[in-house]
Every structure is written in C-alpha cells, then in structure tokens.
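None of the figures in this text is laboratory data; all of them are computed from the coordinates on show. All of these numbers come straight from a predicted model, not from anything done at the bench. Cβ atoms are built from the backbone, for glycine too; each structure is taken alone.
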Structure I
C-alpha cells in the first residue's frame with residue numbers, strides 16, 4: 001500500500017519544476033522521480049484524458065494554495081492506472097503540462113520502485129541486438145520481467161494495431177544497454193511499431209520477434 005501523500009514531496013516537486021529544462025540532467029531527473037510518486041496532488045476531471053499522442057493519461061495537478069482538497073498521489077493510483085493501460089500527466093496550477101509519464105514509466109515504478117532506473121550513461125538510443133561476438137540469451141519472459149497486467153496491456157495494444165496472435169520472448173544481453181529486451185510481434189510499419197515503446201519501461205529494449213528462434217517464442 002502506498003504511503004500517505006506527502007506535502008513535503010509536493011514542495012520538492014514544485015522547486016524542481018522551477019529548474020529550466022537545460023538544467024534537468026540525470027541527477028535532476030532522479031530527484032524528481034524520487035519525489036513525484038508520493039507527492040500530494042489533486043486529480044483532474046475526467047480522471048483519464050486522451051493526449052495529443054493518442055494515449056490515455058490519468059490526470060494530476062499541483063494542489064491549489066489556501067483551499068482544502070482531497071490529496072492523491074501517483075503512487076496511490078498506480079495499480080489502477082496500470083490496470084487501465086494508461087500513463088499519467090502532471091499539470092501545474094495553470095493547467096500546463098509539467099511532466100508526462102508513459103505506461104512504461106508506471107510499469108517500471110510498480111515493478112522496480114523507480115519511474116526510470118536507467119543508468120546515467122544510457123542514451124536510450126536504438127541498438128542492434130546480438131552483434132558479432134556478443135552473448136545473447138533468449139527465453140520465455142518471467143512474471144518478474146513481464147507482469148501479468150503488463151502482458152495483458154501489451155497484448156491488447158498489439159491486437160489494436162492489427163497484429164494477429166501476438167508472440168513474445170525475452171532477450172538478455174550479457175553486456176551493454178538495455179540488459180533486457182522484449183521481442184514482440186510488431187506491425188510491419190516501423191513508425192506504427194515504434195508506438196509500442198510507449199508501453200515499455202525506459203530501461204527495457206524492444207526487438208522484432210523474427211530476430212528470435214521460434215523455439216523461444218510464446219503466445220503473448
């Protein structure tokens with residue numbers, strides 16, 4: 001169960017958001033992510049709104065000043081949000097978007113306690129899985145790597161993109177980033193396929209299932 005929403009964390013989030021974007025380095029992001037999950041916030045109406053990118057987001061806002069309000073935190077609604085297959089958006093008091101969390105960010109928070117545990121030297125750029133000389137292990141993803149709620153959401157997303165009978169496998173690289181990737185049945189159109197990265201934690205890669213030996217594939 002999530003701890004009670006913290007007003008101290010709300011104040012820390014407010015101070016961090018005053019930092020101009022060029023100053024939001026890895027250390028800033030880690031401080032922000034550590035504070036924002038448990039910060040006392042208010043929810044907006046409707047509870048879930050569709051963003052310009054077409055994805056759904058649970059809506060949060062910095063709380064009003066000098067007015068009583070019911071406090072919620074992102075962590076309090078984490079289980080509900082992931083079950084709905086949505087992300088979360090944090091707005092400032094003026095209603096402007098201050099931060100956007102993908103479903104993958106919320107999945108990561110639920111599984112690892114961090115919205116983004118990627119190391120500082122991870123530029124999160126696409127890379128080739130299995131270059132010459134690199135050891136790559138493949139198999140069925142465990143519930144730890146792919147929790148049941150995430151499995152359902154990812155499967156439904158692929159079905160919604162027109163993929164018939166989605167398949168999945170886990171790919172582990174002995175070195176380099178990301179350490180773990182999901183091999184998925186993806187749409188042929190790369191631009192459409194790229195939308196699936198919204199559903200994956202930042203520290204997890206994604207490859208096409210065709211790169212994996214059929215013996216390691218399983219229905220999603």
Structure II
C-alpha cells in the first residue's frame with residue numbers, strides 16, 4: 001500500500017498529489033515536496049492509501065519528502081523579503097531597458113534555485129538582456145512567464161467587485177474559463193461594461209456560475 005497526500009501550495013493555491021516518503025504526515029502538516037520546479041513547501045489537505053499496483057504504469061511519481069522543520073518555516077517566511085527585493089530590482093531594470101511589459105509578481109522557488117517572474121505585455125518582448133541582469137544580480141535560474149489579465153488578477157488578488165471578499169479567481173477558482181458575451185445575453189443582463197467587468201478588465205468569472213442553469 002502507498003500513502004498519498006494532497007498538498008496545497010500557498011502562493012499559487014494549486015494542489016497536487018504526492019507519495020509520502022515517510023509515514024505520519026497528517027492533514028494540516030507543512031511538508032517539503034519534490035516537484036518539476038524544484039523543492040517546495042506546502043500544506044497537507046488530504047491523505048489516503050492506495051494499492052501500489054495502481055502506480056505501476058506511472059512514468060514518474062513525485063514524493064512528499066518530509067515534514068517541514070522550524071528552519072524550513074523560517075526560510076519560507078524570509079522568502080517574501082527576497083521576492084520583494086527581486087521585484088523592485090526587476091521593475092528598475094524594466095524601466096532602464098525601456099521594455100513594453102508590466103511585472104505582476106515574483107516567486108522564489110523554496111530552495112532558491114529558481115526565480116519566476118510573471119508579467120503581462122500586449123506584444124512580444126525581447127527580454128534576453130533583462131534575464132542577464134536578473135541572473136547576475138540574483139545568482140539563480142531565471143524564468144520569465146507571460147500571463148493574461150485573468151491570471152494577473154489571480155496572482156495579485158484583491159477585493160472582489162461584489163465586496164464580499166477576495167476576488168473569485170484568486171480565492172477558489174482552479175480553472176479560469178473564458179466568459180463570452182453570449183453568456184451575458186443568455187442571462188438577460190444589460191450590457192453595462194462597468195458592472196460586468198472585473199478588476200482584470202475582462203467579463204467577470206462569476207458570470208459563468210449561473211450559465212449552466
């Protein structure tokens with residue numbers, strides 16, 4: 001039998017399943033896991049046991065390495081300061097290089113081996129010199145990832161237009177489906193851009209909630 005744990009990552013709110021290398025991980029525990037991006041820290045939200053035979057044809061199974069230590073949690077808290085510093089430096093270099101892009105968020109992978117820069121742009125951007133600047137300053141592998149307006153709203157967060165709390169895309173939506181004008185017309189809503197647009201400038205994700213009914 002194998003023990004599987006579902007782990008949620010705070011920064012992106014995504015979840016993934018891992019095979020527990022060590023027994024004893026419980027729901028609510030912080031743990032260190034190995035992913036395609038490197039070593040990351042997450043929280044266990046579910047656990048279950050399965051037959052080992054169900055993974056015989058799996059090409060690769062990621063593992064939950066161990067329960068997080070006090071030092072791991074300390075390093076994770078320091079990660080935010082490193083991200084803020086990298087964010088300021090990157091914005092400065094974008095202005096110096098006069099690049100037509102907007103930096104949305106910076107994410108350090110827990111082990112510090114990689115830094116991911118999320119940005120939006122209306123057209124193709126040649127950021128090769130920017131990457132050299134960042135690699136020279138941060139001494140880590142740099143990954144530039146262009147995102148859309150909805151993904152930016154999810155990363156940045158903020159108060160939803162309805163005023164009831166954090167915007168839906170950031171709070172709980174795992175998949176950001178497109179919202180069309182056809183959806184609005186089917187619900188017989190007035191075409192008022194101010195009321196129908198979210199903080200991303202696109203039609204609100206919540207317009208899809210009632211479309212199936």
Structure III
C-alpha cells in the first residue's frame with residue numbers, strides 16, 4: 001500500500017525535525033519548507049497528499065500560503081499546526097482552505113489522528129480549540145465581544161491594507177514578522193475577518209486609508 005506523502009512547512013528546525021521523526025515510521029515525508037514561498041515551490045514539485053502548515057511563516061505567511069496552495073493543488077489536504085488556539089483563526093482557515101487545525105500543544109497521537117481523518121475526507125479540529133469555541137458561544141451566543149483597535153493594530157492594518165506582505169510591513173514598522181502576524185490574526189479574530197480582502201474592506205470601514213506607496217509614511 002502506498003504511504004501517505006507529507007510535506008512539512010515550519011520555520012523552526014527543531015519542530016520540523018520532531019514532526020519528521022514522528023511521521024516517518026508510517027508516512028513518507030517528502031520535504032520540509034521553512035517559509036511560505038518555499039512551501040509553494042516544494043508542494044508543486046513533490047505533490048504531497050498532506051501539508052502540515054504553521055501559520056506564522058516568513059516571506060509568505062501561512063494563511064496566505066494556504067490559500068494559494070489550495071488553488072495550486074486542490075486535492076492536497078492542508079492541516080494547520082500552530083501555536084495559536086484562536087478559534088476565529090481556526091474557523092477562517094477551515095472555511096477557506098484547511099482540512100484540519102491543531103495546536104502545537106497537541107499530543108503526537110492527535111496529529112496522526114488528524115492526518116488519518118483528513119485523508120478519509122473528514123475535517124479535524126483540535127480539542128483545545130473546539131473547547132474554546134464552545135466557551136465563547138456559551139459566554140455570548142449572539143454577539144461576540146469585539147475590542148476597539150489599538151494604535152499599533154491601526155498601524156499594522158494600514159500597511160497591510162496597502163497590499164504589503166507581512167515581511168514588508170515588518171520592515172515598514174520596524175517590527176518582527178511574527179509581531180505583524182500576531183496583530184493581523186488578532187484583528188481577523190476579533191472582527192470575524194477571513195480573507196485579505198475582508199481585511200482591506202474592514203480598514204476602509206474603520207476610516208483607515210491604505211498608504212500611498214509613493215510616499216509610504218506621508
């Protein structure tokens with residue numbers, strides 16, 4: 001029987017190697033990508049059955065990489081494995097392009113279960129994230145709380161709404177890519193946004209005009 005082919009996308013070498021050691025007895029690990037653009041290239045070369053994808057990836061963040069990968073290889077199953085237990089981010093990923101969503105605090109056995117489930121045409125959501133969804137619903141089933149944007153979130157939103165990648169936005173604001181990713185997904189979580197287009201539309205609704213790239217700080 002042909003072994004399921006898995007491509008790992010995580011910029012932390014130790015984590016990627018831990019995934020490889022966990023998977024190799026039963027799966028064929030076809031490669032490891034350390035950023036979003038490398039993922040897209042390797043995925044087209046190796047045609048994996050499953051991609052394990054971290055959301056906080058350099059060069060092209062995991063959310064955007066996931067969207068593009070699903071268009072390039074629509075039959076490939078994408079399982080998010082991330083530090084974030086954010087149920088809004090999980091919902092957005094599962095609705096748009098992902099087949100599974102786990103946190104990095106999950107047991108190794110849960111990752112194996114998730115791969116099995118998605119290969120059988122099902123979706124998989126980490127128990128911790130599912131519990132968070134339930135708690136949020138119980139707290140307020142009709143109107144989730146939405147915090148006002150902070151000054152930093154407004155800055156990040158303005159640069160991202162101008163069409164900048166998270167790497168460019170990080171350089172623009174002199175922040176790390178991970179900080180930009182944190183603010184981006186916090187905004188998407190709090191305000192129910194799913195795509196970059198939603199982010200742009202939300203910025204305009206908040207009165208935040210995209211930067212003029214000819215005069216970025218003016």
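Which structure, out of I, II, III, was semi-axes √(5λ) of the Cα gyration tensor in Å calculated from, if the result is 31, 21, 14? Structure III accounts for this read-out.
Consider the structures I, II, III: one of them gives 0.95 for FRET efficiency 1/(1 + (r/R0)^6) of positions 7 and 119 (r between Cβ atoms, R0 = 25 Å, to 0.05) as calculated from the coordinates. Say which. Value 0.95 for FRET efficiency 1/(1 + (r/R0)^6) of positions 7 and 119 (r between Cβ atoms, R0 = 25 Å, to 0.05) corresponds to III out of I, II, III.
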